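For reference, the structures are reproduced in the following blocks.
Read-outs: derived from the displayed coordinates by stated rules, not from any lab. The structure presented is a predicted model; accordingly, all values stated were derived computationally and were not measured. Cβ atoms are built from the backbone, for glycine too; each structure is taken alone.
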Structure P
Amino acid sequence: MTGQVRTVDGRVAGRRGQATRQKLLDCLSEMLSSSPYRDVKVIDVARKAGTSPATFYQYFPDVEGAVLELAEEMAKEGAGLTELVAGRSWAGKAGRQSAEELVDGFLDFWRRHDAILRVVDLGAAEGDKRFYKIRMKVLTSVTSPLTESVKELQAKGRVDKDVSPAAMAGSLVAMLAAVASHQKGFSTWGVKQAELRPNLALLVHLGITGRKPAR
């Protein structure tokens, strides 16, 4: 945790207060992984953290406010997804590696933050602009550099000019997000994780370059 942390009434929290606040967030995060978002109550979070509802309300206005804090923290980490695309080569075997690392990094990020991302997706789908902005912040961290990758390939004459870089990048990222949020469901169809990732990488490489990856 960096910078000053303030209570709801504007006071700067000391080291002990910051630790308590973080414990409340950690407990909430854990509860979201096993309970529906709207079933989580302040008293349950406080009890799990070994404190009182009054202490919870010192740091957050309600459960939703704390969830938004978790979502913002997740989005900050999500900004690092840009590194999975920016400056990567899509030529030859390097292109295959770029696609594989993008898929691996994206799916791993979604798996680590599955609980809060489910809440963010729900809020965004219901029209809550706060959750929508957070969701788009995460997705844009990949969409923007992927768009630039397509533009660079077009400039080199390696991708058809009729391809819309933004549309292609956006479609691929939307696909990755949908698959990432459904990772557990693939087992119902008899798809193993070891099979899912290389096939996703194939689709990403085809979308960006128009070609199958080199072996």
Structure Q
Amino acid sequence: MRILVVEDEHRIAQSIKKGLELEHFAVDLAYTGIEGYDLASSEDYDLIILDLMLPQMDGLTVCKQLRSQGNHTPILILTAKTQISDKVNGLDTGADDYLTKPFSFDELLARIRALSRRPRKALDSVLAVADLKLNPTDFSVSRQNQSISLSAKEFALLEYLLRNPGKIVSKDQIISHVWNYDSDVLPNTVEVNIRNLRNKIDRPFSKLPPLIQTVRGFGYKVEDNHV
């Protein structure tokens, strides 16, 4: 899951980024409204955490302009404002949730997970293709009821594939969802991670049909080919 945090207080922004990365999220930071708006408009995010009091362009304007563009990425407004009218304005502008400062990281995490359960299209809490299951809440993966241990990037990659069952996703799409905007991703990084996934998801279950498919010249997909 890829998250954009738009927060002008560097200490808070870095703290959120560090905490979310420990929870296996890919996180990009923006410190001004314009920078946040540009990233949200040009990149594909699963969630935006947006402060209201921002330099150059305030959070309400960022939210309003994104929604006017048809951008339906879930937005969680984060602000020190506590007036009911401020919350109403934020939600009426198109935000999906509202969290006031100071806040506990556990509450922020709970709200992120709640929003991730109602994104742009309905998703099951447990993702599954055939006998392969992934639970985004407790980061567990299993096949044939056998637990599978994955690295953070392998988990994020598999989650993205399982959120698009049967759909071909390109390397560029994978990179944009699994890695941060400023990550130095080598051309074969996706291939290496796909190979690692196959070694854990498919090869130990050689008597079963492989689930991770390569579509030459296009990308990868997860699909149950068992007839």
Identity of the structure behind 62, 39, 30 (criterion: Cα extents along the principal axes in Å, calculated), options P, Q
P
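Given a computed value of 21 for relative contact order in percent (Cα under 8 Å, 6 or more apart), which structure among P, Q does it belong to?
P
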So if we calculate mean count of other Cβ atoms within 10 Å over residues 100-107 for every structure here (P, Q), which label has the highest result?
P
Value 0.20 of FRET efficiency 1/(1 + (r/R0)^6) of positions 68 and 204 (r between Cβ atoms, R0 = 25 Å, to 0.05) was derived from the coordinates of, among P, Q, structure P
Out of P, Q, which one gives -22000 for helix-only ellipticity at 222 nm (-39500 (n - 2.57) for each DSSP H run of 4 or more, over all residues; to 500) as computed from the coordinates?
P
